[in-house]
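A.B. asks: Multiple structures follow.
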Structure I
Amino acid sequence: MSQLNTLFTVIFNTVAPIFLIIGVTILLGRYRTLDVRTLSRIAIYLFSPALILTNISQSGLGTDELSHILLAAIAVCIVMAVLGSLIARWLGYDRALASSFALAAFIMNSVNFGLPYIEFAFGAEGLETAVPFTVGQALVAYTVGTYVASRGKSGVGTAVRNVVAIPMPYAFALALWLNATGNSLPGPIMQASRVLAQGIIPATLVILGLQLSKAQLNGRWRPILMATFTRFIIGAGAAFGIALLFGLQGMTRQVFIMEASMPAGILSGVLSTEFGGDPEFAAAVILVTTVVSALFLSGLLLILT
């Protein structure tokens with residue numbers, strides 16, 4: 001009974017706030033003309049690098065276990081990116097749809113959905129594993145994700161240029177250097193980064209709401225359900241395999257698998273909007289996987305614990 005109460009608490013405190021913000025934004029988007037692309041660019045070029053710079057530069061993590069979690073997160077994302085692309089090609093999707101399908105396969109909502117879920121389920125100790133996972137996942141999402149999204153309407157050359165222009169890898173490299181050397185940026189810069197970092201979660205949720213306000217689901221249930229199956233079933237299977245390959249044990253293994261099995265990340269919609277994927281499809285997959293995750297993650301948690 002106590003486990004069920006905990007699961008209900010996780011669902012209530014994680015899903016309800018997300019849907020409240022999304023619902024209000026959907027209403028706003030239906031009655032007011034808002035430019036979602038401008039907000040998505042702000043999230044990519046300001047909020048996201050500020051979040052990485054603030055968190056990583058001041059993190060105390062640096063053990064062998066951290067390296068294993070980081071590399072394992074990168075590995076599971078790359079595996080899912082390859083599988084998502086192959087499945088989309090096998091199903092004969094057009095370039096824009098295939099791009100967003102692949103993004104949904106390997107960009108999971110490990111931050112604003114995953115971190116609260118992990119904290120409720122495993123406590124503060126679980127977060128120590130979840131944080132390095134999000135770093136590895138974000139690194140792949142902003143580099144490989146930008147390339148995959150750009151293929152939706154652009155050639156390889158344009159896709160590569162878009163990857164190079166993304167500030168997240170540079171912020172990540174700078175933050176790692178600051179963390180390793182003990183140096184810090186001037187106070188005003190760090191304070192500005194902290195302020196900007198606080199905008200990433202509300203911004204991405206608002207972007208999703210605006211996308212959903214214009215989403216067209218007619219005739220698209222088959223690819224949406226296939227993307228949901230890929231994100232959860234194939235994603236969880238890949239996570240079990242990668243955890244075994246990297247020798248993850250105990251709570252580290254449990255948290256890793258849970259994080260890798262989160263619903264499709266809002267960033268997949270942001271990248272689809274910015275670089276030429278299918279943002280309406282991406283938004284629909286994010287919505288459906290978020291709803292389904294309440295049941296799927298609860299069952300997965302019971303299996304792991």
Structure II
Amino acid sequence: MKTNLTHLPQTKQDQLKALTAIVLEKVPAEMIILFGSYARGDWVEDYQEKYEYVSDFDILIITKDKNSAKQVKKSRELDKELMANDNITRTSIIYHSIGFVNDKIERNYYFFVDILKEGVLLFDSGKFSLSDPKNLNPAQRIEKSTEEFEHWFESANNFLEAFEFFLQKGENKITYYNNAAFELHQATERYYAAILLVFTDYKPRIHDIEILGNQVGKLHPEFVTVFPMKTAEEERLFILLKKAYIDARYNKNYKIEKAELEYLGSRVAFLKELTERICRERIAQFTLDKSHQSE
């Protein structure tokens with residue numbers, strides 16, 4: 001694992017040093033690791049007419065045990081601190097214990113193996129060390145990614161069908177629209193799960209489709225276009241879907257109209273198309289890589 005940031009511009013290096021200091025003030029971190037595009041050196045800052053695609057800092061914080069990781073994540077104190085800091089690039093953080101991370105590395109979960117290979121160690125308490133991965137079997141990677149894709153894609157499709165059912169039922173009983181919104185949220189979450197598991201073999205245990213969507217957008221630029229946010233109306237509609245996981249079931253004041261559902265349904269249908277095409281392309285690339293290794 002790398003230990004320096006010399007491949008990054010000085011401004012980014014300074015931001016990461018400031019970020020590390022903030023983390024250490026707020027969190028009992030044993031290791032702080034930069035991974036993803038800034039670790040690899042292929043980050044993007046692309047501003048288009050219809051959307052902007054700007055890479056986040058991706059940070060893995062390793063704690064001494066599972067309880068510490070849970071408590072840090074639950075408090076969200078660090079997340080709030082970083083969100084309020086306009087001088088640091090937007091940051092996505094995952095928290096795991098050293099035992100969890102080493103187990104995944106030893107079992108060749110390629111999300112964590114890639115972090116081990118490509119990551120930059122920003123801080124190390126020196127109390128723990130990372131494991132070595134076993135030899136990766138390309139055939140097992142193809143098999144696992146195919147199984148994960150088929151499971152989550154089918155599950156998402158089922159929720160999308162349920163959305164369409166409740167959307168039609170809402171013509172006679174408007175409260176069905178809330179059911180439709182929840183089903184659509186679940187379809188979205190599951191398409192994102194399929195993508196993440198195919199590309200990284202890792203899916204965080206969250207239901208926040210904004211966070212999941214941000215992670216998916218880093219894997220392929222087409223996913224950024226699923227929910228455009230260029231206007232206040234587009235943002236409002238996405239928030240309606242984001243809140244549907246809880247509010248559509250438990251908040252009596254949650255309301256969503258047919259036209260809003262039809263718009264959101266069209267965006268999720270587009271997500272479905274992208275998910276199938278891009279995930280199958282990714283699995284085909286695994287197959288190609290395997291054939292090259294056997295030559």
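No value in this document is a laboratory result; all are computed from the given coordinates. Owing to the predicted nature of the structure, the values given are computational and were not obtained by experimental measurement. Cβ atoms are built from the backbone, for glycine too; each structure is taken alone.
A.B. asks: Can you rank I, II by relative contact order in percent (Cα under 8 Å, 6 or more apart) and just name the one with the largest value? Before the final figure, lay out the partial values.
C.D. replies: Details: I: 33; II: 18.
Once relative contact order in percent (Cα under 8 Å, 6 or more apart) is tallied for I, II, the winner is I.
A.B. asks: Please state which of the structures I, II yields -25500 when helix-only ellipticity at 222 nm (-39500 (n - 2.57) for each DSSP H run of 4 or more, over all residues; to 500) is computed from it.
C.D. replies: I
A.B. asks: Sticking with this structure for a sec: The value 3.7 for distance in nm of label points 7 Å out along Cα→Cβ at positions 181 and 205 was derived from one model only; which of I, II is it? Intermediate values should be presented prior to the final figure.
C.D. replies: Details: I: 3.7; II: 2.8.
Source structure: I.
A.B. asks: Work out which structure the value 19.0 belongs to, where mean count of other Cβ atoms within 10 Å over residues 93-100 was derived from one of I, II. Each step should come with its number before you reach the end.
C.D. replies: Working: I: 22.0; II: 19.0.
Comparing all candidates, it corresponds to II.
A.B. asks: Among the shown structures I, II, from which was the value 11.4 of mean count of other Cβ atoms within 10 Å over residues 229-236 calculated?
C.D. replies: II
A.B. asks: On distance in nm of label points 7 Å out along Cα→Cβ at positions 69 and 269, which of the structures labelled I, II is highest?
C.D. replies: Largest value of distance in nm of label points 7 Å out along Cα→Cβ at positions 69 and 269: II.
A.B. asks: Related question: To which of I, II does the computed value 144 (volume of the Cα convex hull per residue in Å³) belong?
C.D. replies: Working through the options, I get structure II.
A.B. asks: 43, 29, 18 is what came out when Cα extents along the principal axes in Å, for residues 165-236 alone was calculated for one structure; which of I, II is it?
C.D. replies: On the way: I: 54, 29, 22; II: 43, 29, 18.
Source structure for this number: II.
A.B. asks: Thinking of I, II, which structure, once distance in nm of label points 7 Å out along Cα→Cβ at positions 197 and 285 is computed, gives back 2.9?
C.D. replies: Working: I: 2.9; II: 2.0.
Going label by label, the one that fits is I.
A.B. asks: If you work out distance in nm of label points 7 Å out along Cα→Cβ at positions 45 and 173 for I, II, which one comes out largest?
C.D. replies: II
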